Every structure is written in C-alpha cells, then in structure tokens.
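Bear in mind these aren't lab numbers, they're just calculated from the coordinates by the rules spelled out. In this text the structure is predicted, and so the values were computed from the model without any measurement. Cβ atoms are built from the backbone, for glycine too; each structure is taken alone.
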Structure 1
Amino acid sequence: MENKKKFYMTTAIAYTSGKPHIGNTYEIVLADAIARYKRSQGYDVFFQTGTDEHGQKIELKAEEAGVTPKQFVDDVAGTIKNIWDLMNTSYDKFIRTTDEYHEKEVQKIFKKLYEKGDIYKGYYEGMYCTPCESFFTESQLVDGKCPDCGREVQPAKEEAYFFKMSKYADRLIEHINTHPEFIQPVSRKNEMMNNFLLPGLQDLCVSRTSFKWGIPVDFDPKHVVYVWLDALTNYITGIGYHCDGESEELFNKNWPADLHLIGKDIIRFHTIYWPIFLMALDLPLPKQIFGHPWLLQGDGKMSKSKGNVLYADELVDFFGVDAVRYFVLHEMPFENDGVISWELMVERMNSDLANTLGNLVNRTVSMTNKYFGGVVTDKHVAEEVDEDLKAVTEKTPKLVEEKMDELRVADAITEIFNLFKRCNKYIDETTPWVLAKDEEKKDRLETVLYNLIMSIQEGAKLLSSFMPETSEKILSQLGDGHVTEKPEILFARLDLNEVMEKVEKLHPAVQEEEKEENENVIDLEAKPEITYDDFAKLQFQVGEIIACEEVKKSKKLLCSQVKIGSQVRQILSGIKANYSAKDMVGKKVMVVTNLKPAKLAGMMSEGMILCAEDESGNLSLMVPEKDMPAGAKIC
C-alpha cells in the first residue's frame, strides 16, 4: 500500500490570559478547514494546536484572581480547549507549555544553545511592554508606546541571557530570498525584510529574573526561560523532538512543518526568531509560515477594554456552529482584515445560508418527493442549459483546489457557493413546476431534478472541509438519485430586530458604552456652502516640525519651525495649553501653506497648523495616519 504524503500544520498556541474571542477563534477554524481539506486530498495530516501558559502577564493575572498561576492557566486552558471543541475542530494534538515533557525539553534546548555559545549572559536595559512581554529601545517606540500593541511601556533593567541573533541573520536572509513561498502573504515578507532583517538584528533577550512563572534555567535557576524560546519550541517538542538524543518517530516523520498558521501580529517571532532558533539546533526550517489578517469588530481590533468583544460560544447560541464557521472563513480576505458584527452575521445567515443553500436543498428534496416519490434517474432528456450547470459542477473542485493550494480559503468557499447559486439559477431556467403540468415533459423534469441532485451533492462534498455538519446533513438528504422523505431545514431565517434585542439583554454594558460613544459628539452650526473651486484655493501640505519654542510675549503661542518640502517656515500656533515646545519637535502635522503671512505678538507667522477642538477647548493636532514626507500634498 502506497504511503500517504505527510502534512504537518500548526496554529499559534493561544495565550492563557483569558477567554479567546471570535478573532482568536478564527485561526483554529481556518486551520481546521485546511487540515480537513488536506485529508480529503489524501494527505496524512497531523494538526497541532495548544496553549502558551507562562510569563509575567499570567503571574499578575493569577495574583489578581487570588489563585496560583498553575490554577489560573488550568482554568483558561480548559476554556480554550472547550471552545476549540465547540467549533468542531479536528486537531490531533493539544499541547500545553506547562506539560512536563515540554518544560524538560525547553531546559535542554536552552542549555544546548548556551553550551554552543549562541546564548550568553548579560543584562538588559530598555523599555518593557508587559502585555506583549517584549523589550524595546527608545528608538523602536511609537509615540513613546509599544510599537506592537500601542500600550504604555516601563523602563526595566535586569540580568538576562541573550541569543546571538546576528550570527544567523545572513543565512536567514538568503533562505527567505531563495524560498519565495516561506513567508506568506508577500506583504508580510517585505515587512520583515525591510523593517527588521536588513537594518540589522539585535541580540534577543531569552531569560528573565523579575518574575518566577516560567520554566527555570536549570543551571541558573533565578532565571526563567523567556516566553518566545519557550512558546515557539512547542512545534517540535509536541511531536517528540529530543535535542540530546534520538527523537521520536512522530518528529522524524513530520518535521519540518508544512505550515505554521499564525496571526499577522506575531509574524516577526515566527519568521525571524523561530527560524534562527532552528538553525542553531541544526534543524530544517518550516516550509511555509502564513500570517493571516485580523477579524475586527466594527472598525477596530477586539478588546475587552473597548467592550467590543464577540465570543464564539455566544455566536453559536444564536447562529449554530457551521454558520459561525462559514462567516469567519468567508468574510476574511487573504491579506486584509475582515469585519464581523451581529448585523452582518444575520445578513449572511439569511442570504447565503438560509436562502442560497438551505432553500436550494429544501426545494430540490420537496420537488423530487412531490413529482417522483423521492427517486429519480437520468432520462437523458438534455437541453443546452444542462451543459452549463454540468460545466460549473465539473470545474468547481479544481477551482477550490487552486484556491486552497494558495490558502485563499474565503475564495474557495465562494467557488462552492457559486455552484449553489448556479443550481438556483438552473431551477429558475428549467421551471420544474411548469414541466410538471405536462405529462409529455415528465422525462425532462426527471432529468432536471437528477442534474440538480448530482450538482448539489458535489457542492456538499466540497463543503465538508468548511461546514462539516452541514455537508453531512445535505448528503444524508440527497443520495444518488434519491432523497429523504422530508427535507430538513438547514438554516432558519432570523429577524434582525429580535436578534439585536437579545444581544442588548446579553451585553447591556456594551450597549450603554455604545450609547455613551454616540453622545460623545459635537454638532457645529453649519457655515454657508462652498464650491469645489473655493476649496481648491486652499493648499494643504504635511509639515515636519524641526524646532519649537515658546513666544515670550504670549500665554498661548508656540513658535514652530516647520519643514515643508525644501523650505522651512515659521508658524505661530495658539496651542501652548495643550502642547509643550518639546512635545512638538519631530511631529508631522497638517499645514495650510498658502495663508497670507500675519504678524502675531510681534513675530511673523507664515501658515497655519490645523487642530481639532472639543467643547472644552482642548486641542489635538491633525497628523497623518501613516508616515508621509514633509511637503506631501493633502487632498
């Protein structure tokens, strides 16, 4: 018997700081769809997921909860596993970084790299972000805050072990350049090369002494292994890697991984740190790392502090498992962030699931029972319209395969639903209810229904990777030419108002927050309308403030030297109550550059820096969202 081709894939391990929201849950559903599809293609799949359970953040949360860190992570890891199971995900291994075998292997890996000279002792001094468990230099901060999450950072200095990243940087750059499939999508690859690798890598802190909840460095126990060396190695320890002896058969069979599926926010750790760790261990690199986008609630990233978190179990209570699976898989673009909301869920439930799919199956089963007692055969009374349906049916598996090979899962589902839409159109084109009125058209009617059943069957088989329960329900109703006596309702239409009323009862605090947000607006008295020609007379450009000082004769004014293109202009602004002169230097601002110069407090002002103002008179500079060159046109 021919051996199946192996396919080892992993998700990032979920951090046990709390219950995962639907954005976190998306990744395990996406991974499951890929794993199921690979199995359907004949691959021997090993699919690993799990939980990341060490670190200062966990230690602090456990202290707040009045429990030990182990009790805390046991509870959260159980919740995560329950949600993964609720979403019908078919993982083969669930690893926890508190598993004894993992902790022991991490200690051995750390010691091996230390003895090899890749890890050395020093001390770290920099800015530390507790939520991200990452150190940064001042230059890496964005507006003085963490460049990854935007939160406050604190100065920290402590003894630590470091990994010599630069030793392997050139080798990694060469690997990325010679393996274009290694980092996907390409935009993530470009980001890693341009922002981190090419400017030069700093050595990485791989131990901590300021907290205890971690894996102890066995030869220096006041240190615990820092989170990324601990967490990333799960991909090899979970399948039986042993750095000081013979690894287990599962590792020998499956490594290197065929796919690491991760969120785009941790792409740096997986495409730079992880490959370098593997090089140091003399292990081959994973074949592909895919950094998927985020699933956002409304127009922002989900966060408990914002009160905009949606959880998988709540959504399942409203819509069912497969409807939630369909939504998160179908609504996520390949490269850009997707959006989820209760309203959009209801719309997709009604249009795609209840109407396009559910109604199609219901009508087909009902008509086959009504006109032929539930059994039809191909009478070969064909018409031209049949060929188009058959052509779509035949090409859909190939289209799905092409999309899945590129990990374009949303596009693969769209192709399947295009087949279902074509089936609905076929019903409208052939009008079975009209054919049924003419006894001479009976064989044509039977052929039509047979064609429908075969096409829906093909679509349902393809759907099994994405909506396994729905696929099974459809196939159980449609055999080869026969149907069940009674159609099963796959998806019921929902009333949006009723759903939103239930949501309000479920999350009254969130609704109140939304109400408060709506109240936090300002309505201004409208000025007379202007034409575009009036607006076009104004010239707006990005200016960079290169120097700023207080105007001594004024309580309100700051005097800024603003670089605009190759020129430097002096602009006075009444913003001293909100900004210090020191704060202004280095900022990119929006400037009206063709305003007639004016003398203020005895000094000439050659333009206007624009600000927003609230009802209390507080000002906020208008700044470009992305870094733009001084002088860039604002239009």
Structure 2
Amino acid sequence: MRFVSALVLLAAMTSPLAMAHEGPDPLARWHMTSSRMVDGKLNAVLGPHGVLTKHCNAGRDAEGEFINFLGMETGCVVGESFQKVAQFLPRREFTIEAVVSIQKPVQYGGIVGTLQDNGDVENGWLLGYNKSSFTIALATVGADDGDGKITYLAGKTNYVPGQFYHVVAVYDGELLELYVNGKLDASTTEQTGDIFYPLQAPFVIGGYKDDNEDYPFKGSLREISIYNMAARAKWVEHAFDHVRSAVELPPVSVDESLAFIVDPYLQFGTTTGMTVMWQTTKPGIGTLHYGETAECNLMVESPPEASAMHEIRIEGLEPDTQYFYRTLTTTDDGNESLGSDVMTFQTAVEPGGPFAFAVMCDTQGNPTVSGILANYAWDQRPHFVLHGGDLVGSGKVNEHWTDHFFPGMRPLISRVPFYSVLGNHEEDAGQYYKYVSVPAPEYYYTFHYGDAQFFMIDSNKNVDAESEQYKWLEEQLAASSAIWKFVCHHHPPFSSDENDYGELWKTNQGTFGDARVRELVPLYEKYNVDIVWSGHIHSYERTWPIREGKAVQKDGPIYMITGGAGGGLETAGPKRPYFQNNVRHGHHYAMVYINHGKLEFKAFDLEGKLFDVLMIEKP
C-alpha cells in the first residue's frame, strides 16, 4: 500500500534537520546528534536503541548535527539478529530513508539493514552503496530459489565523497525503487512478496555485517527512518525539500582522530627477540614500552620519520620469559598521542624445552569464525601460530586485512606471533609484505623453535626440482639437525576433496592432491620430514605416514590439511584413498605439543570439541 499526504508533524525535533514528514509515523527513527549518543549507545527517537562503535564522533555544520563513523568497525549494532528487533522492521512494504555522506567508497557498503549473503544463502535487505552509487539490496519470498536470492539495485547518480544525500528506498510488494535527492534513480520488479529475513545476520546502522563479512561505514549520518508502507514519489520529493539545505552544503571530510587501524600484534619471535607491529590512521612516531612487569619501564623508539605503519624490533631478551608491552604513537606536531593496552608475550624456548603451537589455515574473510577459533587457541596458551595461507579473501583489498584478518585474529596474535606462508588469495600482493615481517625473501624462509625447525614455502610459485625454492629447501633440510622437521605450504600434496583435483562425483579419475606440489614429496621422504601442513581445501584431513606412494605404519611424512579457520567449507569425495587416515567437514583449529622426542597433536572443532588425536614418539 502506498501512503498519501496527511499532515503529521513530529513534535520531538532535536536538530534543525529533523525531518517533518507528511504521512504515517515510522516504525523506527534515529536522529544522529550528540544528545542521542549516551554511554556508548545511540538512543532512538522511535524503535530500538543501538550500541555504538568507539570509532565515531559528533559533527556539526550550518544545518545541524550528525554522527561521523570512522570506518574501523561496524558503526552501530541495533540487534544481534532480525528476531531481536523484528517488531520494528517491515514485513512486506517499506520506505527506508537516510541522509548520508559517504567518505570512503567500498563495493559492498551498508547504511542500514540486515542482510546475509554467504554463498547461495541470500536474504534480508540493506540500504547501502557501492564504489560509485547508492544501492538497495532485497531478498523476498517471491524470488526465493530455495535459500534466498538477493537483487542488488544500484542507482545511476554518482555520489561525491563527503557530500550529503537524501536516499530513499521504496518497496510495495512488487516494485522496488531507489530515490536520490527526491528523484527516482533506479527501479526493478525482480522481487515480489514478503521480505525473506535472515536468521543470523545482525541489524546494523553504519555498515554491512553478516556471519562472514564485515564492511564498516566511513562517512556521516544525520537521520534514518523506517516505515512499513510504500511512499509515493510526491512524498519522497516533499521529504527531500526538508533536507535540501543540508544536501546543498559543500562536501566535508570526516575529522579523523589518531586511532588504530590495526592494533598491535607480534611477529617473528625468537629466544632473544620479538617484533611488534601496528597501524594508525595518521602518521606518527612510534614507541614500544616493554619490561618484565606491567610498568613496561624499558623503551625502544621507531626511526624518526613519521609513519602510519609501525614496526619495532626488541632484541636482548631472555629465553622462555614473559614480557609485558604497550605501544605509544605521537603525531609529528605532538598534538595527538595514542597508547595501546598493556599486553604480554613470551620469548621462544631453547632446544630441549617443551612448547606448543596452534595451526590455522584459510581464515579468509570470516572474522567471526576465526575470532572464535583464535579465542579457543589462546585459551590453550600456545607459544605461536602457524598459518598455512589464505589469511584474507583478497590480498589486494586492504580492508580484507584491516577489517577481517586482524580483528578476527587479534585475541591470539596480540599475545603470540604468527608465522605464515602465502596462499593463492594473498595474490602475492604488497599488503602481505607490509603486514608480515619474516626473514628475506619472505615468500620462503625457515625458523627454529625449541627442538623443531620449520620450513615455510610459497607453493603458488614453481617448486619443481630446478626451482629456487626446491634447491633452497633441499639444502636446508640436508643441513638440519633438528629433532623435528616441519614443512608448511598452502597447497596440499594429498587431498580427497570432491572437486579441486577432479570431479570425483562424476569420474573416478583425479590427482587426489596438487600434482605440482607433490614434486616436493621425495625431499620430505629423503630428509625425514615429520609433518607437512597445508590449507587451500577448506576441511580437515590427515594422512597415514606416506613413503614411496604407499601408506606405512611409521617412518614416513604425515600430511595434514587444516583449512577450516574461516573459509566456506568443502567436502571429501566418495572414495577413500589409500593415504587417508581421518577426514572431517567443519571449521577447526589444531594444537601441537612437543616435549623433546614426544609430539602430541589435537584438532578441535568450532565448539571447542576434540575430534582427532595423533601421537609420535622418537627414541
């Protein structure tokens, strides 16, 4: 039903721009003013209150107040799920209205809504924007293909960053329309019937967030209103008239304060050293305070050139010792400073000392899952994390690092260093080398820890017998006197996955693993490598010891796929190949515990339940 003119003026106008509408009252309305920001909450005029991110502040111009969102996390969570706020949301017809300024264009930006888009699962609605125009995403019962189907309707008007716009989405059960500054900008009839709401996605303002994606909003909001009826074009035009003066103001920039883009994290820990890295919104001079107590009475300064990316190395530490640390960043002009919380780290054990480490691969764009697993792993107090690649969904997209990988892994990597290899999703991008600090040439390297030596390989590059990495690896393995020898590269030499190495539900022919990387297997057998860790396949698989193409009871390398730390899950094929000992569908992480000649391995699922165990003992 389309609503028609009937004068209803709102009595509670908290700013000059609070919109006076002709038509029915909304289901929910939020005025973005400082008086509405109370104790970390956004108090609604009508409807549910929301929880604000700490990365926001109030702004003001000639037309009134607004809230700036700095784009470091989802701006405001109103409900953890649709069910929490269902009474305030439309079931069928709607009018969604916002006065918004986009400061940072992204492909999947969100202004307000609840949307789940994960593989084939598509439901909900979201008023948002892409890199050039405003959008409305909608999934309805009438377009449902079994698990929902979203239409992304994009407007034709190219927005100017920093400029305020009046954006309205209207749906009457058959026609979906998008208006920008009072004019129809796009329409479609692809969706019909009631809204198909998601079961899990939160209802948010200032971002797009579902169970595997999180795109924070960087920009400003003046007001949002939600109606359960469809507006006519005349109403939209009239509503625009109320905010025209704000829209006609010149563009402005969000006033960024000095803040963390990436919180402090740890890299390349040794018996006597540790690297601490962090990234800030503005260039500054970094200082690392550390010590054996929380007072952190020792200090190391970064080079005198101001930088937004900070990397400080501490040397001269004692082995197997707990240290406390905190960071301080000060802008060049000295007007702003930013300090971190006090955290801890532990230096590496010496040979002969027991130690433990976590194994996680393929975190990709899923900070929710990786965050759960990172917390579980930290509960077991590992010394470090071994990461088998595909840290992010796309290594060239900086937000995949700042909004996905680091927030998800923070509970762990702020306390223990991670040692990683490149996956195919890193795309050998500069961001990987910016955020990861390991010995040159970085795409391959080795490190010692206790009685073990780790050999880290980039399996995206050539690894045949004539390659640089093959020759280096053979030289390193031949020279190693470590009790335990471990290799890590992204692609698995052995895998029973259903379709990565042959369509196993259509044919019984397949390579059952990456044939290209399998050229390294003779080296592993010749030099008695104990375990090879890989990811790439988003499932868990452990082989028997393998030697000369056969499963043996002992004295052969064991190959493990631990690719379940966030990516969309994959499934084994119908055949059980000779090498397979254990295979499992599900998100997971693993722990390895070593005490000189004894190794224990345990794998845990997303609920923290143990599902696989391995023990190896050496004389």
Structure 3
Amino acid sequence: MNNVDEFNLYLFNEGKLEKAYNLFGSHLVKSENGEILGTIFRVYAPNARIVSVVGEFNNFDSRVHVLKRIDEKGIFELYIEGVKEWAKYKYAIVTNNGETLFKADPYAFFSDNRPDTCSKVYDIDGYYWHDQEYLERRKVSDQLHSPLAIYEMNVGSWMKKPNGEFNKYNELPPLLIPYLKKLGFNAVEFMPLVEFPLDESWGYQGTGYYSITSRYGVPKDLMYLIDELHKNDIKVIFDWVPGHICRDEHGLYRFDGSFLYEFDNEFLRENVTWGTANMDFSKGTTRSFLLSNAMFFMEYYHVDGFRLDAVSNIYYYLGDKNNGTNYDGVNFLRSLSDMVKAYDKNIILSAEDSTTFENVTKPTIYGGVGFDYKWNMGWMNDTLKYFHKDPVYRSYHHSYITFSLVYAFSENFILPLSHDEVVHGKHSLIDKMPGDYWQKFASFRALLGFMFTHPGKKLLFMGSEFAQFHEWKDKEELDWFLLKYDMHRNALKFSEDLIHVYMYHKALFKEDDNPNSFRWIDANNNSQSVFIYERRVDEEQLIIILNLTPNSYGNYRIGVPYSGVYEEILNSDKEIYGGSNIYNGLPLKTEKVSMHGFSDSIRIELSPLSISIFKYIK
C-alpha cells in the first residue's frame, strides 16, 4: 500500500494518479512470514466530518473504529489489528450537515453478494499467472491488421447448471473455451462484471468499480478464467462504464454528502433517461479514480481491452450535441488512451458510439481521441433495416447495404450485432428476418455472411451463432435445446465455417483500414437485389456475391478483375447449412466476355437468399 505523500496526493488531485487502488481501500497487513496481522482502511471523503468503519469485527457500531483525518485534503485512515480476509465492512460517514451515510468502499476488491451491499476485505495479490508467453506475443502483435471475431456474452445467462444456478468463473473454462475455439472466435467480451445491485441492469449500473461481482465467484476465480482463455489464445475484453454511476445509496453517489465524483450542476448531473448520475471529468479525483480502475484491470486481471459504453454521454453533456461538447470528458478519453497505450500498445479500446464525433480512432498524438475501434452503429442500423424488409421491397432500399462503404474507412470500425439488438421487443436476429421458416434461416446466413465479408472487425452476441429465436432472456440460459433441431445445428455449422473462412483469408481482415481492400463490382443491381464486391490484399483476392431475394439464377454472369480460375470456398445455400444446395462445386474458368467493366467474366449458379465467396486462383 502506497504512503500518502505529497507527490501521490498531487497526482491524485490532478487526475494523474494511475494506481489509486494502492493508496485507498482496505489492505491486509502481513508479517514477514505472510501471517495476516490486520487491515489498513483508507478512504477519500473531503466533505465528511467523521468517518468510521463498521463491520462484523465491531458489530457494525460506528463508535468503535473512527478513522483519523491524516491530511487537509480529506483522507481518512485507520489500522485495525486482527481484521482478516473476507471481513465485511462499510464506511459510516457523518456529513457536514449531520447526515450519516453508510457507504461501500469505492476501492474495495470484493463485495458481498446481493442483496447485501457490504464490501469485503480481500487479498488481491497472490494469483500465479501462466500467460506470460501470451502477453509477450500480445506486445508485438499487429492487432489492426489481424482478424478479430468477438463473442459478446453475459456470464450469468450463457449457460447455467442443471439446477438453475450460475456457473462460477472457475467452472466456465471447460465449457466456454472448447466452444469458442470450435467456432473460431478469438476474443470474448464480457458484459460488465463489476459489482452491481440490480440483476436487470446487466451490470451497466455498477457500485463496485474495483470489485468483481460476487455472483459468479471470487476475484481469483475470474483471474483463472482469463488465464485459461489466454492459454488458448483468446482475448478478453471488459465492457466498462466510466461515464455515469448508479444512484444506490451505498454507492459512489453523494459519497460524503457532496457530489464528490459527479457534476455539482443538477442539469448536467442527473441522467433522467437511465436514472443515473453523470461523472464530472473536470474533477481530478474523478479522473484518477477511473484511470486507476482501467489500470487495475490491466495489472491484476490481464485484460486485453475495454469496450466503453455510451461514449456519446462523455463527448457531449447528457449525450446531446445540442448541450455542447464536454471537453473535460474528451480529454479524459485521451488520457485513458495515452495511459493504456503506454502500458501495452495492443490493449484494445473500442467505443460504443453512434455520434459523428470526428477522429475517434485517430491516435492522440495526431489530435484524435485515441480509440482503436469505433462500433459501426450506422452499418448495424442500416443493415438490420434492410434485412427486416420483405425481399419484394428490398429493391427500394438498396442503399441501406451500399451506403456503409461510403464511410467504412473514415474510422477503424467494429461491426456489432450486440445484445442491444436482441432485447426489448426488437426480436432476435433470426426472428427479424421476413418470410417462412426456410427463408428466415437463409436471410440469417446471408446477414452473417455480409457482416464477415464487410470491412471491419466483428462482434456477435451469444445465441446468435445458432439462430436463437427468442430474444435474450437475462434470467435464463441460452436456448441450447434448439441444437436438437437440424436447422439450428446447420446455422451453427455455418457460423463456424464462416468464422474460420474469415480467420484464414487475409483479404477479409488484413487491410480493413485501407480503401483499396474493397472494390464494388456491381453495386447497382437493385432490381434483383444482388451485390457483388471484391475484398483484396496483395496475397489474395476474393469475390463475394450476395443474392438477397428468394430467386435463383442459373448461368448468372459476373465480371471479374483477373483472368484465370475462381473457386467457391463458401456458399450459404449448401445443404449442410440448411440451404437448397445450389452451389458451384467445380472451379470456374474465366471467359473473354466483358461484364461489369471488366474484360473477363465467369458464369455461376446464383443461389437464393445467399452469400457466395470465390477465391481467385492465378
């Protein structure tokens, strides 16, 4: 535990302390032989008159262990002999107006399980990691020019035990890792895992920023899960919510009777839509708290990245451009990027951002915000609108598919089909598709095919890989029983083959930031709702054909840019995927017949509601 010296205090107040968790919280004191002697409690509460620690060790009596104010900035401290690991506690804070608040420790490493809200003393040190080789490879990797297929999941509702209980963190590896590896995902994004009181908030309204939720086990259990994922070359991304805090009475809100971390101004503070309070990034102590939180997860949990939720709420006051730009928030994001990249340039920062804020993925040294990726919400909205249309009407909405290529290289994008798209009456992906049972599955396969061949990294929410019909039910596990039925097994097989094609073929990922990696061959065939494009790098050229109507066409001629042979490497209409089995089994040789502006062309069997991928063979 760091000493409270002038330098650390200066950094803390300036918003530059990157390991505030070493300064604050509850820390065990041990003898030279490792025996636990007691615990030091230290908390920042500048507007408190009296601070005491209450817990099992004093029958929650606030008169017993009163902390000493050790500096004029408002830091309180007390060492209590005999307090061991797992002890429950809270701070009893008497405010300047005489109100007594009982608060969880903002820097606690662990917490009691809901509905209880106490913090717990926990020894965060001592886990022996086995991912050193993985971390060394991560440092020298080229993430921008590597494939990234992210499986977004909610730990509690992915798969439950037969009795309905949660699987614990340390019980997930033998279930989750073989599944991810078989499908081909190389990253998993966990929805928020910080402690949160209300299940229905899914973790997006947390109270324990440094405390991994006790629903699924203890911190070292999560470290083990991440360690095992790393040993299998699977990245771990945390969904992180730095912009606003929940208003539960035991949390950060009005921590010492004042608006310590949030805006003093009521209009800017109160986020009525979400029932939360917005963080004030002009306060150095708020910035130190959050920067240290990111550092904590990198240092103690070895995370590979962060997905920042609701970034528009940081760019703009109340997330509304009309309220003006929050330059303190933008500068915090830049500081976050600088800190993260100094730690490891290959830690991923992605922004869930639907705004037109500029230079989101440009490095800070060039005036950008410093994210690695921005979620392409425009692509997601337009694409889902298009696929929701009956094929009869798709010809009138052709631009929903083509428009994303106008701006596809303006930022580095992740294409998300996330949990937000399969809840609150929006229907699951498969249930968004029009038509009969067969057509729904065919359009579903074409949707995934378009996603994985479009420029940008990929993110798919759990259950979508096997075309779950129900929306995500956060209190139940995924509908794994569907895999007893052919069409869902076929859908899963298609997802597996598609992801492996994406992972193997450099043309689909290596130059996602380069406009030359994409070329339209036919973007204008709205009458048939057919789209033809090329993905290319120096080593490889692929031709992709989307037919988004139920009509099939024999001897369909398409222009191709290179003379030679084209081999179909994936067709979503194959019988093994649940299709009608119209595909091109033999390599196709070009003919000297002009088409689509090229002197060469090939004739293909164009299957209904499908995607076909052809590889050029010189």
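A compact table of results
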{"read-out": "Ranking 1, 2, 3 by distance in nm of label points 7 Å out along Cα→Cβ at positions 51 and 67, the structure that comes out highest", "value": "2"}
{"read-out": "Identity of the structure behind -0.57, -1.16 (criterion: log10 I(q)/I(0) by the Debye sum over Cα atoms at q = 0.10, 0.17 Å⁻¹, for residues 27-218 alone, calculated), options 1, 2, 3", "value": "3"}
{"read-out": "Winner on distance in nm of label points 7 Å out along Cα→Cβ at positions 155 and 243 once structures 1, 2, 3 are ranked, highest first", "value": "1"}
{"read-out": "Origin of the derived value 0.80 (FRET efficiency 1/(1 + (r/R0)^6) of positions 403 and 443 (r between Cβ atoms, R0 = 25 Å, to 0.05); candidates 1, 2, 3)", "value": "3"}
{"read-out": "Among 1, 2, 3, which structure scores highest (criterion: volume of the Cα convex hull per residue in Å³, for residues 427-546 alone)", "value": "1"}
{"read-out": "Origin of the value -3000, where helix-only ellipticity at 222 nm (-39500 (n - 2.57) for each DSSP H run of 4 or more, over all residues; to 500) was derived from one of 1, 2, 3", "value": "2"}
